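Structures for review follow.
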Structure P
Amino acid sequence: MLELKNITFDVNDEDGAKEIIKDVSLTIPDNKMIVVTGPNGGGKSTLARIIAGIEKPTSGRIYFNGEDITDMSITDRAKSGIGFAFQQPVKFKGIRVVDLIRLAKGSELSVADACTYLSEVGLCAREYIDREVNSSLSGGELKRIEIATILAKASKLSIFDEPEAGIDLWSFQNLIQVFESMRDNIHDSSIMIISHQERILNIADEIVVIRNGVLAAQGPKDEILPTLLHTESAVDGYCFKQQGKAARAAAAAN
């Protein structure tokens, strides 16, 4: 279980200090898929980066399975069981897919076992196992390979920062299926996804809404999602109802 207690994050710009995250207290329980959503610029991705250790909070404490990890490095957080998938997966010229999965596993791994992880994310193992993790792979392929590494790592908390970014409709459909499978097979772990997409929100166990740096809502999907889809007012240029209509229209067109 992850617990955030009174997390604040400030940045300094030409106008002085600016609060990005404002006194957020939040619990991510085990065995749940949590989707964090909200207006653009509201602080969602910053919060995810704070949990992963990429950013350090200005104040507040972070506890993971009862241990205070606030001052823990990115590497030590990863060792403790926190996995993080970036919006744009990192490319590694000269490293094969099988090597990347072995690095994530942290132990010896046969090609057959590595292929199992690729199969779980919908990739034909024999076509990808020896390919380099470079620009020859599409955005959707890179996303799924990155998810395969997180599956191999068997993270206790897997964080995905806007996984739909930069992928096409067909890859997005496969991504939904992968997340559904992960949700259905959660065991003593949790999944946290930062997303605007209604279809990802719809497979969540719980939804967290971050707006203007504060925790605006948290609760079961069936309780929170209807309020988002029927919100008429736009906040910072974002309207959940309009975005939901756009997503449905795009799906119907294809």
Structure Q
Amino acid sequence: MTTYKKFIKPFYLEEPTDFIFYRPSAFIVIKAFQKLPLTPNTFSILALIVAWSADLIIFTDNISLMHFAGWFILIFSILDCCDGMWARWKGNPYPYGDLVDMFVDLLAMIGHVTALCYLGAVHGDGGLIPFVSGLMILFHAAVYNDKRLKLLALEANDLSIKTAQVKKYKTEFERIKNLPGHLFSKSLMRLFLLFTKAQAAEREIPDYSPKQIARFKQVLPLWGLAAGASHLTVLALALILHEPKIYYVFALLIANIIISTAWLMERL
């Protein structure tokens, strides 16, 4: 247990679903494979293959296979937690691992949304509800990430934390763009900077009292309960039960109730 705690963040900085289910499972995986010559990117690539395998199953529209798609999404969620833990375990992180993880998550979600839109169209439900549900996971994940960075900025009294990643990769891209090789790294940074708005203007840090910051810290896990890991878990269970509508109810109704509650509690 002591070793495990070295590889996780405090509960308030993790999505609850990750902290409770996927991080412990990922730790078991990396311990099982610790003697193999793997890299963090191995887990990222494997996670994406598993995610897209789930999407291919959804495209088959074979009800007897659909539960496998759900299990694959659960496996993806575990593998998605393995890359960073493996890097910390082995001490061999890829310097741009956070970008790899970010784009794996994005590509996996694009695949899920596309597959669900196809499934909805085939069954006459239309593609609008699956599409909007897919937008919700991106929206909820972005809101949670913004809240998490805001808390870190408040605790450190340094709002530059919120824009540090953008600045870091702008600087790094300028450093390596004219160097030979580094094609994969250059492509990652180009994509990141393309999809990230330049956040040059840093807003003033809100004048939060220590009591308000403590309250924000307590509420952050509730924001996380509506973020990406919860979406994928409910989607997986919906596919295992052959009821995609369960996921749509969560994405369009329950998750929005959760973040509305978090917003109100943050302001009490």
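Read the figures in this text as sums done on the coordinates, not as results from a lab. Everything quoted here is computed from the prediction, not taken from an experiment. Cβ atoms are built from the backbone, for glycine too; each structure is taken alone.
Data table
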{"quantity": "Value 2.9, calculated as distance in nm of label points 7 Å out along Cα→Cβ at positions 90 and 218, assigned to which of P, Q", "calculated": "P"}
{"quantity": "Given 18.3, 56 for Rg and Dmax of the Cα atoms in Å, calculated: source structure among P, Q", "calculated": "P"}
{"quantity": "Computed -22500 for helix-only ellipticity at 222 nm (-39500 (n - 2.57) for each DSSP H run of 4 or more, over all residues; to 500) - originating structure among P, Q", "calculated": "Q"}
{"quantity": "Structures P, Q, by distance in nm of label points 7 Å out along Cα→Cβ at positions 106 and 130: label with the highest value", "calculated": "P"}
{"quantity": "Comparison of P, Q by Rg/Rh (Cα atoms, Kirkwood Rh), for residues 18-169 alone - largest value held by", "calculated": "Q"}
{"quantity": "Among P, Q, structure where FRET efficiency 1/(1 + (r/R0)^6) of positions 82 and 138 (r between Cβ atoms, R0 = 25 Å, to 0.05) as derived comes to 0.65", "calculated": "Q"}
